[in-house]
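Engineer: Take a look at these structures.
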Structure I
Amino acid sequence: MDDASYGRFGVGRDLKALPRTIVKDLDSFGRFWIRRAEATPAAEQSALDFCADLEVFATSDPVRFCHELRVVAEPVGGWVEYGAIRLIAEILGSIETPDTDYLMESSLAFLRSRTIPWNNLSADAHTWWMANLPGVQWLPPKQVPLRGASPLTDMRFGEERILATIEYNSSTFIMRREGAEYVVSQRYPGPDEYSEPIEFVDGRSTDMYELYCKVGRGFSSMPDWVDPQLAPFITVHPGDFR
């Protein structure tokens, strides 16, 4: 393992060796990847630079590269192992070796133990899971409360209630009362500051409980903010991203 400092173009270090900071780098890379959709441009650029630093090593000797990543990641586990398999996939694409198979299996076991939602996994992780564990559900969905077990506050005609917000696409779930019906819409900001917001109806019902059940079951990952009355109805696991 190379002890020298390194930069994007490998100045000052052996291009065919892992840097001394590799464990810390893999931990950060794994945490970045699991929530990549929400990453800042700076985090995205940092991840791209990390891949560029190691591209020469990875492409010149893929089998050795995968093995050395396993050697440093296996004793630590967790986000480091997940970062290792994501780094391999990012630079080399699909490559099957005993080391990559181990890293994929072990990192998925870790993510499952953290109740990370299926939607946060990469496409190749989905493929590996379905090929190696066919019929095994990633995580059973949480159950919605029984009717009456989680009280819901009624609404007046024309009243609106914010149910949830999602930061990465700036959307807001809003419920309003329209006559005898309750209507839930997903609202997005307009394309510019002069445009009206864009709304799509997500569901409507005369039964507030049934509508809360529908909305709660519809999330594939946890919203960034949830109204306390809706929270018990969300069936996706929040995931422990620490």
Structure II
Amino acid sequence: MIYNAMFLCGLFLMLITIRVNAHELILRAPLVPVRSATVYAGMNAQMQQVNFEVGDRVAKGDTLMVLSRRDLRVKEAAARIALKKAQSMKARLEVLHDKKLISDQHLENVRFDAEVAHYNWITARMELDRTAIIASQDGMVVEVNVKPGDWVLAYTAVARVIDPMDLQVHLFVPEGRLNAIRMNMPLSAVPTAGRQRVLPGRVVGISPIIDPENGTCKVTGLFLNAGKHVRPGALVDVTIGR
């Protein structure tokens, strides 16, 4: 008798759950930054200086780190001196050419040499500029993987910068529930830790394919300015359908 009552009670709760789920779907996922940039070293070199720490704010174009390459500094200096010499020579011969003291061909050769020197210096300057590791976006430094004195290989990830304000979730929705989901559909997210605030959002992406292994489709939800209330990486329960 007791077991029958428990069974009926459990069945009743199951029916309630099914009825609720027919109108809404709740999935758990972490909030991640919409804009995130991993910063890489552009060459093999020793790390000379690190200008920012984890938690610091940076602006696009800030120099995050500087690599030490004395050979590139010397190369750039030599190219700069050669350019000045070529430009000075061109200026003097242009005066002589105006006085009909040198031929057109002679002046043309000197002008060509000056142009070559100019591009040689630009190339050397570009190589030297690669020793400065630059922030590609505004945001917050959340990873610094090196320190001054470390030897760094080219294409090594040395830092990561995120925009901590606009956050998103990637939800994996069962195929059978996709018909009820549309672009710009409202979402609500509640942090699992504390559960003190409901974050409003909307659907901004629906994958065109179904994962054949698990029968789910990736749906992306956007929560503008959610970083004012939760930290990136926070786990939330996302409700679709209300």
Structure III
Amino acid sequence: MSNTKYRAIFSTDWSECLSPTGPFDPIAFVYPELAQQLEPVFRLYTSNQISLSEAAKRVRALLPAPLHQEQMDAYLQESFVTYNGVKDLINWCLENQVLFMINTTASIGYFQRVFAQGLLPNIPALSGHPMIKYPPLESDPVQILELHEIDDKARNTQRIAEMHGIPTEKVIIMGDSGGDGPHFNWGARVGALLIGCMSKQSLQAYCHSHGISVHHYFGIVYGPGEKRDPEKEMKFDFTELIHIVKQYI
């Protein structure tokens, strides 16, 4: 994969964007008594009210002990899920020289175990938080970048694009919340394609306040105060994004 000549890069968030799950769900699975305290932390940083590093600090303070691989595997066996067509979208990108990059505040260790178990196609690049991280495996993405602050999403996309000689006009960015706002802001400056997916009001508010035009919205576009509808979200087919990518590249 590292020797592939890529035509474009598709850098996308994961939590509530490709999957209905959240980044702290594995912790809540192992320590269910923490669930009510973890959810507000997630909402605070994805709505840009606290920094990601502050969120990570609060979560670490709650954790009785680090999550072992066996605990992460048990969570994945019980609860791993993506939206419909996500795996087919990834495979299409891999087969058509589009570098598919998951760029997320979810933990690196979560994805290490996902790829070790073959739950997703192997992708060439991952940007994730190092709060949970396991020893390297052959199934790991070739390039793994650490993400410590929200702004690192843009830095890591730019780094992978430059590493593979992909021009910024061939960058596709997808996200769902205000936590993806700085990624979209960078993308708007460099001429990337911006896709809002299962878009929360926090993303729309960020883009409006920064004068960012989102090129496409996919899935539900939530209004102010509107609660998520995971059942309705699962009815969308992510292979419908392929024609958008085709047109762009």
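Engineer: Kindly point out which one of I, II, III the value 16.3 was derived from, the read-out being mean projected area of the Cα convex hull in nm².
Structural biologist: Among I, II, III, the structure yielding 16.3 for mean projected area of the Cα convex hull in nm² is I.
Engineer: Still on this model: One of I, II, III was used to compute percent of Cα pairs over 17 Å apart, for residues 123-178 alone, and the answer was 61. Which one was it?
Structural biologist: Working: I: 68; II: 61; III: 44.
So the calculation was done on II.
Engineer: Say we calculate FRET efficiency 1/(1 + (r/R0)^6) of positions 43 and 219 (r between Cβ atoms, R0 = 25 Å, to 0.05) for every structure; which of I, II, III gives the highest result? Let's see the in-between values first.
Structural biologist: On the way: I: 0.55; II: 0.05; III: 0.85.
Biggest value here belongs to III.
Engineer: Sticking with this structure for a sec: Out of I, II, III, choose the structure whose coordinates give relative contact order in percent (Cα under 8 Å, 6 or more apart) equal to 29 when calculated. Before the final figure, lay out each step's value.
Structural biologist: Working: I: 15; II: 29; III: 23.
Answer by label: II.
Only the coordinates and a few stated rules stand behind these numbers; no lab work does. Bear in mind the structure is a predicted one, so any value in this text is a computation, not a measurement. Cβ atoms are built from the backbone, for glycine too; each structure is taken alone.
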